[in-house]
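No lab work stands behind these numbers, since they all come straight from the coordinates. Note that the coordinates shown come from a computational prediction; the quantities given were computed from them, not determined experimentally. Cβ atoms are built from the backbone, for glycine too; each structure is taken alone.
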Structure I
Amino acid sequence: MSLHIRVFCAGPLQNNVILIFDDSSKECFLFDPSFGIEDILKVIDQEKLNVKAILFTHGHFDHYAGLSYLLSKLPAEPKIGLHLDDLAIWRDGGGSKQFRALIEPPCDPNLVIEDGQHLTLGQSDIEIRHTPGHSPGSVIYYFPDLNTAIVGDLIFHRGIGRTDLDGGSFKALTQSVHTRVFTLPPKTRLIPGHGPDTTVAEEMKSNPYVGLHADLDLDE
């Protein structure tokens, strides 16, 4: 196995920023750079990593707040990936208006992320699954070689993402969890946008909102 994961808790909202790199090629993907990413830049420099792409689980401001600063510090501009269904939210300040603190959006993404798309890091495959609910363009990134999925704000340890923000839908979120997350292998590690890791099996068993015993009617 040549892929390595580093998870950083960054910024006032304690966002999980994820760095995954291949120790053979020194290529890396960075996910959801939030406020306060100096420690991440140190690792990139120490490991002599080439940031191949900066990928987003969705377009909310706390997940892209560090992008402009990050780009100013990198020697070469990487690809910036986002699902197009979240582009309007991205351009409108990433939902920051609803918190009465407008965040200036960074540059537009230049890599379209789509359901069923596959990316490659080193010799490893990454599958992208579209998971609307928290936002229209939310996605998860599944790394079979690492038995890990980066799930953004779709699902947390015994919790789920907000659905009261623009474009949110509880029905869509529960459907996404059941059809796109709970169909992964039970031992799959889930790295959410905030808070501790969990697993598919743990959330299927114990998540009170979307677990198998939750009182949900997905056909409503």
Structure II
Amino acid sequence: MMRDRTAAALIAEAFGTFLFFFVGAGSVVLGDYLTANGGTGPGLIGVAFAHGLALAVVVSALGAVSGGHFNPAVTLGVWIMGRVTTGRAALYMLAQLLGGLAAGLALKVVFADSWQPSNIGTPALGAGITPVVGIGVEAVLTALLVLAVIGTAVDPRGPKIGGLAIGLAVAADILVGGPLTGAAMNPARWFGPAVAAGAYADWYVWWIGPAIGAAVAALIYRSTLADAS
């Protein structure tokens, strides 16, 4: 029975990550496609809400199965909170990376002639943004996301509003950080499109930044904000 629950959780993490990225990164590639065909892309607001709404839906739909992480940084934060074992956290991260890669490959097939300008929506540093600044930006954005996850989905005192707050956190982060770093907040969000497109520039930004942000948010919450009773 325990194995069945673990398998179901891993499938949920991989499938949810795939759906989240297919819609989120897909909204970026859609801009390339529409521009190439004389149209107008969804723009920053459209990309932000595509990511936020998709995440809100998959967290609400699959949270009961796996907790609805869909992000190695979120899994790191939940692990620091002591709500997931080390082994399960490692398996979650692997499932998320595989789901992200599947989404990247699927988008490459769908947008076969127009994925190149954005490298399938791979996050990239904006003009004048150094890797160090990018790491800082990703850390702050991820801290907000992980705070939303812990406060509404992990802490039993939090409001039970499904994935709404988590999706809104992602949308808000993209509105601010999208032009700066792509506002991935999620190593898997970088990994899937990057591997599919072969775009690895400044790769460490989207691993180090989210890890720092998730760790800081979780440590602050666990040490000062969590219910000590």
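Couple of notes before you dig in:
- Which of I, II yields 29 [relative contact order in percent (Cα under 8 Å, 6 or more apart), calculated]: II
- Source structure (of I, II) for distance in nm of label points 7 Å out along Cα→Cβ at positions 196 and 212, computed value 2.3: I
- Given -4000 for helix-only ellipticity at 222 nm (-39500 (n - 2.57) for each DSSP H run of 4 or more, over all residues; to 500), calculated: source structure among I, II: I
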